[in-house]
Structure 1
Amino acid sequence: MSESTSLTLNAIGAQPTVRSQVAKSLRDALVCGQMEPGVVYSAPALAAMLGVSATPVREAMLDLTHEGLVETVRNKGFRVTELSARDLDELAALRSLIEVPTIGEVARIGNPDTLDALRPLAEEITEAAERADLITFIRADTSFHLQLLALAGNRVLVEQIAQLRSRTRLYGLRKLAADGALASSAREHCELLDLLLAREATAAEELMRRHIGHIRGTWAGNSE
């Protein structure tokens, strides 16, 4: 069958939609633990905080519902879904299975200039942790890890890790930032870059394994 010549599609605009911007803002708040499990959030209340109408908030929350981050509460709003200890353990284990050997591969094949170009981002993570800027911390941390993993050349792997990361909630992040413990974990990003640039694949894999373990402790609300 030949392609229809009557098909007309509207061009996709380059600017992000209000819905996508709202979803990003809410996802950041969810991941860093500012929106807490068990609390019901109404679309009008969230819209007032964001300075938008309730419609894009409802649309964005439906997107987050499909991602498993929130659940609808009839006639009330949306509740942040809770993760069990088993859920957190399984997410951390899956990340380790994927990310640890991938980091080893990056150590072996990564271009030194490309790796070193990530250093400002690694430093931004540490600076954000030191000043307890959690939203900047989460965004920089996510960008750093996804860009780093992308150097292995597997786009599907990066997509899967992005999805896994979006399902996590760093419940203890605010407490760790207040206690000054978050900066210690943040500094591991620069240490990792140093190992990758030195082609120390085994050491880089071990640091990545420990780093994910530290983050697992953060998910649970402690610094184990």
Structure 2
Amino acid sequence: MKVKICGITDVHTARMAVQYGADAIGLVFADSKRKVTIDRAKEIASTLPPEVLKIGVFVNESRDEIERIASVVGLTHIQLHGEESAAFSKTLKLPVIKAISFQGSDSLQDIIPFPADFILLDGPKGKYHGGNGLAFDWSEVNTSIIKEKKIILAGGLHIDNVAQAIAVIRPYMVDVSSGVETNGTKDLMKIKVFIEKVKAHILGGKLDEHLYVTE
């Protein structure tokens, strides 16, 4: 199970998240309290190992600006978190993650043909398009509809519910932002424990030490 820590705004937090086992780092370029400058994002991305995904989060941004930022920063993936069309997605050079606010399984049928490498299931929209810390009822998701897609699960995940969320949805990756913050700031201990919760597998009552993240 892979983990994305989104809304990273400094080098130290990014590096520690990766040390704890994060597979992807999310850098927000849309209106958000976690928005980063291009220069800061470039600094963060340049310190990360090549195997770690550097995901840029955009909301209704122009193609030229997305491509420019991706090139300067060194992004590996583009996350579309607005009302971007399928035609728009096809024009992008990097792999695409299309985020949708879950509004019932009937709406999932519409997203299946969308040209994206991953589908991110998020909670309801709040003040911002994402990162609002709002969960949804995972039991309402008809996983058979999206079984052919690589699903990234987001929306209100935290240390106490991520195991249940994984058991219900069985996503390719889980995505957390506000769920590993304290007073609006990334909390390294919460990041560490969250990743441990995801990566730890109890097999026959014993911890699989190959998958457990330690200091």
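Each reported figure results from applying straightforward, stated rules to the coordinates on display, with no laboratory input. Computed from a predicted structure; not experimentally measured. Cβ atoms are built from the backbone, for glycine too; each structure is taken alone.
Okay, here's what the table says:
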read-out	value
Answer label among 1, 2 for the case where Kirkwood radius over Cα pairs in Å, for residues 37-148 alone, calculated from the coordinates, equals 15.1	2
Answer label among 1, 2 for the case where FRET efficiency 1/(1 + (r/R0)^6) of positions 141 and 189 (r between Cβ atoms, R0 = 35 Å, to 0.05), calculated from the coordinates, equals 1.00	1
Structure (1, 2) behind the derived value 19.0 of mean count of other Cβ atoms within 10 Å over residues 53-60	1
Structure from which 1.02 was derived, Rg/Rh (Cα atoms, Kirkwood Rh), options 1, 2	1
Origin of the derived value 24 (relative contact order in percent (Cα under 8 Å, 6 or more apart); candidates 1, 2)	1
Source structure (of 1, 2) for helix-only ellipticity at 222 nm (-39500 (n - 2.57) for each DSSP H run of 4 or more, over all residues; to 500), computed value -7500	2
Which of 1, 2 yields 1.16 [Cα Rg over 2.2 N^0.38 Å, for residues 21-60 alone, calculated]	2
Label whose coordinates, when distance in nm of label points 7 Å out along Cα→Cβ at positions 45 and 173 is calculated, return 1.4 (choices 1, 2)	2
